[in-house]
Structure I
Amino acid sequence: MNLRDLKYLVALADLRHFGKAAEACFVSQPTLSTQIMKLEEELGVALFERAPRKVMLTAVGQDVVQRTRRILADVEDMKEAALRSRDPASGTLRLGVFPTLAPYLLPHVVPALRQQFPQLELLLVEEKSDVLLQRLHEGKLDAALLALPIHDEQLHAQPLFEEPFLLAAPAGHPLAQKKVLSGSDLDHETLLLLEDGHCLRDQALDVCRLSGAQEKSGFRATSLETLRQMVAAGVGVTLLPQLATHPSIAQPAGMVLVPFHSPAPSRRIALAWRKSSARDSFLTAMAAVLAECAQAQLATP
């Protein structure tokens, strides 16, 4: 058993096709098939169910692949540790960000990171939070910006900032006439929310539970921009994170933003990475830059 064979195993598990897996690994299909069979013989179990047009993992195969991903991630961490010992702020860093934060924070923090770490190649990945968590565990990401709480003992979460929500309402809505809101003002209101999988949806539902508001049935937006346009069209009200309402971002005509009394409903953002990561000290330094930059943007009137 060697690392090459383990990489073949993960490729086949991901692609579920011998030909595509062989192509991804830059080997012939017979070579990959032979090595997978040797691996199964060494372990004494079948890892895949083979059908004419379908490849599926067996139950034990799923467990082996999960363990293999962790092994390969640890190997990459070991390589990174050797590289970081020479220059901690160089090389490539794969950073994940969820969709309701990425477009509004990254334009501000990326220039700051480039200035602070000029030798760092930053690769950005925008995905929903559950996908980011999975990729962190698989070693496909080095770190991710996520909303707290993060219930995962394998990850370190460094809090960065707290981002208040504002109410977005149609110009003719009664709440749009207020200068500032309290949570009780949302009692019996119907809010437009995002579809399942967005952490902002869960955060907004928490606000609904506390304030007595409810979700508008029969509608779930796919993006924050869709929510913004639906509010401007007079369909209803919603909650927007403060960074998405920054003065540099054009807001649609017909929509009014109203702040909440302190303490306003909010979300807490953290930088998360594997506790086993060899880049712990560098990621701590990077988190400090992210926090300073984000807090400066939130303080902008």
Structure II
Amino acid sequence: MLTTADSLSDTHLAAEIGTQPDDWASARAIAHRNAHLLPVSGERVAVLGCGTSLFIARAYAALREGLGQGLTDAWSAGQTPAGRRYDRFLIICRSGTTTEVLDGMRAIPADIPRTVISSSPGTPALELGDSIVMAEIDERSVVQTRFATTTLALLRWHLGQDMDTVIAQARAVLAEDVARTLADVRAAEQITFVGAGFAAALGEEAALKLREATQAWTESYLATEYRHGPISIAAPGRAVWAFGELPEGLAAEVAATGAHVEGSAADPLAELVRVQRLCLLWAADRGLDPDHPRNLSRSVILHP
């Protein structure tokens, strides 16, 4: 059982969190090299994933549509829609073995191009479409970090976004003394994440990371929906963590409940790294091994 932050510095999760800025920088060349396998402007695109990969799919969909590059739907691979026509499918799957992903890929009409992004060579998903395999960022921890964030960085490079500032922000996050900068949220009994656009999807991923790694009570909502019910749980000893700018007046309303308001001006992808580092602190505080979360495995395989 792990009981101190120092004891977690040697975990796979800590190491994988730490490589992310370099991984995102390397993703630029990967995006360029594989541009012919990725959506072009104007295509109707469906993105499939499960768990963390679904949140990355949602983030990408919001970014692509926001940039006017075409209709982009993100779907859980276990609930692929029937009767809706797309020009291309994009599948995100770290393990390449998730049952819902394989079933969803087999259900795609044969004439529609599909590309799977993975970090696991030689896996079944790669046989069902074109593939972009980033084996160098595969992970030993069950908890996903660098594969998911590097996939989003790759897709953002492909959308024409310059990620250099985001990479610099992530390096700054990794240099922080998080025991000091995250002291207020470290002490919180509950955290709710809020955001809009692609940041909302990354807020969902942030909540999932803390649940997976630390068994924490976390929630996530669209920032515009927070007033419509979820604010009822805000109270002293709890926190609301903003990914991106909050709607006017919301920070003051949360503060009035006694809850702590967390957030920074960093890009939501860099802000996610701060949450990942909180995972390490909370795992240490709770005596948990974040590499091996309770009830979870690297891939959900329903039909061995």
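Where a number appears in this text, it was derived from the coordinates with a stated rule and is not lab data. Note that the structure is a prediction, hence the values are computed from the model and not measured. Cβ atoms are built from the backbone, for glycine too; each structure is taken alone.
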Winner on Kirkwood radius over Cα pairs in Å once structures I, II are ranked, highest first: I
With helix-only ellipticity at 222 nm (-39500 (n - 2.57) for each DSSP H run of 4 or more, over all residues; to 500) derived as -14000, matching label from I, II: I
Origin of the value 15.0, where mean count of other Cβ atoms within 10 Å over residues 59-66 was derived from one of I, II: I
Comparison of I, II - label where FRET efficiency 1/(1 + (r/R0)^6) of positions 99 and 243 (r between Cβ atoms, R0 = 30 Å, to 0.05) is highest: I
